[in-house]
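Structures for review follow.
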Structure P
Amino acid sequence: MKAILAALAASALLAAHAAEHAHQHAQSPYAGQQSRQIKALSDSEVEDLLKGAGMGYAKAAELNRYPGPMHALENADALELTGSQRDALAVLMQRHKAEARTLGAEVVSLERELDKLFASRAATAPQVDALLTRIAERTAALRGSHLKTHLQATALLTPAQIDRYNALRGY
């Protein structure tokens with residue numbers, strides 16, 4: 001009986017040690033990301049920023065009945081857009097995409113700068129604060145561009161078209 005209790009106690013200790021060892025060596029969810037060119041951004045995030053993709057920045061508008069020009073144009077026939085509405089939405093979209101690409105490139109550049117600062121092992125709190133402020137300003141400008149484009153697109157549509165847009169989009 002003593003041998004069985006001793007074996008159980010030893011087994012419990014081994015199991016506890018194994019669990020602790022496994023916990024200490026568990027991989028971080030960041031494992032593998034250390035080889036990214038910009039550690040804080042995935043390749044797809046960089047690509048989206050550089051091509052002016054929406055990235056969910058306009059959800060506050062989109063989900064509150066402010067259509068975006070891209071999806072309005074995609075649904076032009078179903079929305080019965082006039083020729084002048086199509087033209088105005090296309091111009092708006094081109095202008096917005098150019099601005100979003102420029103702002104996205106600025107965000108990517110600043111994130112790269114932040115990454116290099118840390119990679120150099122010379123980062124200081126004031127330098128980090130300054131870069132974060134610039135990143136936040138550019139990101140806010142980018143989000144603002146997306147949101148304001150929805151405001152402008154909405155102004156080009158009739159209430160009935162907005163209702164139809166939202167139905168087509170599943171809202």
Structure Q
Amino acid sequence: MYELGAPCVNPRIATVAKQTPPAESGTKLIAQNRKARHEYEIVDSFEAGLVLVGSEVKALRAGKASLGDGFARVDAGELYLHNVHISEYGPATHFGHEPLRPRKLLMHRWEIERLVGSSEQKGLTLIPLRLYFKRGRAKVEVALARGKRQYDRRREIAQRDAARAIDRELGRRG
């Protein structure tokens with residue numbers, strides 16, 4: 001029939017094989033805060049686990065989450081994620097969850113202490129960048145960030161546009 005290592009002749013199978021993510025990554029992206037990189041300068045980022053109830057996990061598997069206005073805060077020596085919206089899971093009925101409840105983040109004590117020391121500096125805040133599943137566990141990438149000023153954003157946009165124009169000109173000449 002088929003030999004091991006032989007190229008795939010069936011185009012349908014070949015396209016499916018190209019679309020699947022590599023097995024070694026093991027992550028499935030749920031939600032991403034795309035505005036964060038525009039509005040904040042990312043100083044450092046960390047991975048943290050999430051304490052969730054069953055209906056929240058089901059809603060996340062369905063992709064019903066939003067990180068838009070989310071932020072993390074240290075309360076009584078523990079890290080909590082606030083204003084992250086995880087929609088209610090319909091079939092959960094009365095065992096559901098509150099969509100905007102604060103959720104505890106799981107990190108080592110020394111990591112939390114380091115974040116507290118860093119976030120006490122003027123202008124630094126903790127924001128969620130990505131929400132994803134890693135090996136079946138819900139994780140969030142939390143970043144220590146400094147808010148950008150309006151002129152910083154404009155300068156960044158101008159630099160990006162200039163680089164795009166230069167690439168366009170070089171492409172025409174080449």
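Please treat every number below as a calculation from the coordinates, not as lab data. This is a predicted model, so every value here is computed, not measured. Cβ atoms are built from the backbone, for glycine too; each structure is taken alone.
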Among P, Q, structure where relative contact order in percent (Cα under 8 Å, 6 or more apart) as derived comes to 33: P
field: Label whose coordinates, when helix-only ellipticity at 222 nm (-39500 (n - 2.57) for each DSSP H run of 4 or more, over all residues; to 500) is calculated, return -24000 (choices P, Q)
entry: P
- prompt: Taking log10 I(q)/I(0) by the Debye sum over Cα atoms at q = 0.08, 0.11, 0.18 Å⁻¹ from the coordinates of each of P, Q, which one would give -0.39, -0.66, -1.12?
  reply: Q
query: Hey, mean count of other Cβ atoms within 10 Å over residues 120-127 derived from one of P, Q reads 13.8; which structure?
result: Q
